[in-house]
Structure 1
């Protein structure tokens, strides 16, 4: 079996994401009550709209600012995401030792493409131009088509791709698209998967 690409999830694999920490950081940075930030992000529908590509990054930030009665800049947004995203260092260490090309597929909006070099500097420039979000396609994992469109952009066959995600539903979707796929939640688990598939 030849693996030409390791396709990675972000939240739950590369980082542990703590939503409450993101909300708190935004509230403090913008001097807005925490409850207002939570409502603006998660009750208004703008997060889902951004993740689906309906709202691009600029319009998302503008709409969030309108909801909070202030200006939300990209650096503030990225800083909040960084505070809430705790790198899985054992996972990153294993990835840095690999020779196989890597890419990312995450259920996030377009701003994640701009944020990821700050969140995971260890994986750049290896991932430069190789970060794909649900917003890019208007499709979310586990829909099989989102995997196929990502691989088409990279020019890699599904049968030569290994995908890892912390959610088994997404693993099932990848397998339905013809990828090799496994559940991974930590460095030890990733090591076992890489060994099983002979990925180096």
Structure 2
């Protein structure tokens, strides 16, 4: 399966297996044929009738349209037929791991200082797009920007960000353990 088809399978972002099954049944109910507009309109109607999330349908339509040849992409997806739900769940699990790995690696790059946020945010979103986790990164950034304490949002997601260095306790000769490891991670993350 090529990346475009895999992206089309997982782009809907439906959280549960039953919802994913209903979505793929709706998607595969009619062959795409040569008239993309008619297929797209029928897809939307069938989705409403089966209580499939309309935003999932729109994400799918937008994705396959952006891919360049929506009919071709849909036809390739439909070839997977009854195995689509299992394939989707497998891709979703892999996507979750990719996001967790990305956040663990890139989240600590932020200094924890508000004046560094805009630069970090732009880099973080760009990097997320390059690694295929843009949607999750956008949701994470929106959550952080909607909070009075961005660093707390990072902590809730298991990411330590540096606080103001002036508030750090002094490291003394003989100190070791988690604090020194934390400082080492922060220094490496900031290029020191």
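Structure data summary
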quantity	calculated
Structures 1, 2, by relative contact order in percent (Cα under 8 Å, 6 or more apart): label with the highest value	1
Structure from which 4.7 was derived, distance in nm of label points 7 Å out along Cα→Cβ at positions 45 and 117, options 1, 2	2
Among 1, 2, structure where FRET efficiency 1/(1 + (r/R0)^6) of positions 37 and 141 (r between Cβ atoms, R0 = 30 Å, to 0.05) as derived comes to 0.30	2
Top of 1, 2 by Cα Rg over 2.2 N^0.38 Å, largest first	2
Structure (1, 2) behind the derived value 0.25 of FRET efficiency 1/(1 + (r/R0)^6) of positions 77 and 109 (r between Cβ atoms, R0 = 30 Å, to 0.05)	2
Structures 1, 2, by mean count of other Cβ atoms within 10 Å over residues 61-68: label with the highest value	1
Parent structure of the calculated result -20000, given that helix-only ellipticity at 222 nm (-39500 (n - 2.57) for each DSSP H run of 4 or more, over all residues; to 500) is the read-out and 1, 2 the choices	2
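Laboratory data are not the source of any read-out in this text; all were calculated from the coordinates shown. Since we're looking at a predicted model, the values are computed, not measured. Cβ atoms are built from the backbone, for glycine too; each structure is taken alone.
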